[in-house]
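Please find the structures below.
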Structure I
């Protein structure tokens, strides 16, 4: 993904690290419709609202009952890291040393939680010595010994045991327990080993991406308390993972405060009389609403209710194909104005030669769509850029800064 222009990044730096009016001298588009009218982009582009991200970061920092880390995998863009750190985020959950390098280049004082449960020895060594990482995750005894052999044993190093519970129903879009996580009996033994080796013991879990049920956190926190008691270990922290949902089309998403209240109340009850430090690491829930995708129509087949655009499932719209619960809002524009009037359900195809390149749900858009109209898809800030490929030479590139983006 092509990064925003240097001028836009410099504007962000001034906005977050200089007087409030310093960034207003640079051009800032009103919205994606203005980007389409003024720039007439041939390829798909991202539209990023620093203000939208600021609001969401403020909501997490102001109401979560503990420490907040940003899960970089959701969107590693330099502008995202810069804006998030400018809003007061100092901790970053990373899955690779490469992500550490990217964050460090923008926020050199960042603290890292290396919560990928599987790492090579070289990755552990570089994370520890080059980036000062003092938190590692594991769900297997071999991984714990690998960490100890590579960087030694110290109470200044925390190891987070990732555990899992059986998935109940469809409370999340992605089942994160299918690949990682120790069972409850395994987690008890891992905690004992961590304490015996002299590391700081932490428990962590992930209820699944786009989790819409606060009770999923309640179940995991209750289990975490039982695991810690059976291990006879006092936790340095309890990390409740990510999973906090973003708002998509047709999604029933409770307010964040309901999740946070359930988390705090359950931790206070289950870990009485002394509750461990609470942590969370949102990705999607933090950045999804900050960015939209502006696409251009290449062909309209009115007789078949089909529209072909310049991005698709091999680009920033990949997740729509993978997860049926994640459907972004969409609107069409022409000449800088939103198209209104009668609508119909359209089948939307991407630009590649692959017949799979079709969005699995239909979108309600104006009946009089034309070639060279634009369609903006909202809530693309999470995973839209991170998972985009260049298959057939297509894919979103530039990022433009706007005041507001399309949201639900």
Structure II
């Protein structure tokens, strides 16, 4: 690593470029890290796709909106992403670049490596993969993926990136780390496991009010079939006749997402109360008792489950690696098999009925969930510091280190020469 660059990043203004495929996702899950970087004196520029970020959310950092095709490979927009990345690197000359989700990793990652070879910037590339997503999730047919060509391209690019010493990967679960390790991409030297994006316990905390007469069960996520919304709706339909339970759905989905369940359909359903995009999620959760997420989506640690635990709610979730990181089956909630919608709805009904028939059981799980949150490293502030260290913006007198103290070197392709 260039010693001059390290000293400049530590003693003066560290420059960080952040690229994410979706503005809404960035605001929900990654804004805190950027805000923290700005607060410690780093100059941060954020490039995102999806919905533009409102001006009132941009505080202390620079921003530019990009067109990023999130649901398919599009040669025009994908090449444009590489060009925009190169221009941003040339203009900002960042010490580090943080790539979040698959599309930025593939195309901005390649652009960043090329820029490093010719200009020396960025000196550090951090890749954050919050889950396997649809791209890397296997289809229902054994051994076959839904997108074989795109998957092959993804694996090739990731393998290439992993050959450079300046590239460091972060995953949210050990399961995802092992997935990429089996493919020769992740290793103990070039990756870290960080428990999600974290939540702020000053914002998400338990209600001090007594439990209401009605038990409120909420699905709060993107309104996608793969997130288990269909199973939730089937469960709500079966328990509709129960007078002391209410089912809520909060969330939204991109109109272009083929997996989305449309808001106009949800508004017509009598078995649920559809809330749409809720701005004050902490207050809403404090009015609820149970969070339900029967997901089959290839995600990391679902943030809503961490928020539920921080708020002292019981959770019912599918048997998914990320869900198991937060929900302790039989102690803080219930884990149900990730099966078909019909099968999962049956298990959801059984779990909810058990809570309804035994308020003491529900109360114990709610209390246990809060204590479990406190015992784990889900605090947003701690996670912000860990990302800042990985980006070299808060690393003290030496190189940036990961959570177990390994130094992260500058950009070299020595792995290529040593392995070849």
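Each value in this text was obtained by applying a stated rule to the coordinates, not by laboratory testing. All of these numbers come straight from a predicted model, not from anything done at the bench. Cβ atoms are built from the backbone, for glycine too; each structure is taken alone.
In terms of relative contact order in percent (Cα under 8 Å, 6 or more apart), which of structures I, II is highest? Sorting by relative contact order in percent (Cα under 8 Å, 6 or more apart) in descending order puts I first. Which one of I, II has distance in nm of label points 7 Å out along Cα→Cβ at positions 281 and 305, as calculated from the coordinates, equal to 1.5? Only one of I, II returns 1.5 for distance in nm of label points 7 Å out along Cα→Cβ at positions 281 and 305, namely II.
To test your reading of the models, identify which of I, II gives -11500 for helix-only ellipticity at 222 nm (-39500 (n - 2.57) for each DSSP H run of 4 or more, over all residues; to 500) when calculated. Computed on structure II. Among candidates I, II, the computation of FRET efficiency 1/(1 + (r/R0)^6) of positions 41 and 161 (r between Cβ atoms, R0 = 35 Å, to 0.05) that gave 0.15 used structure I.
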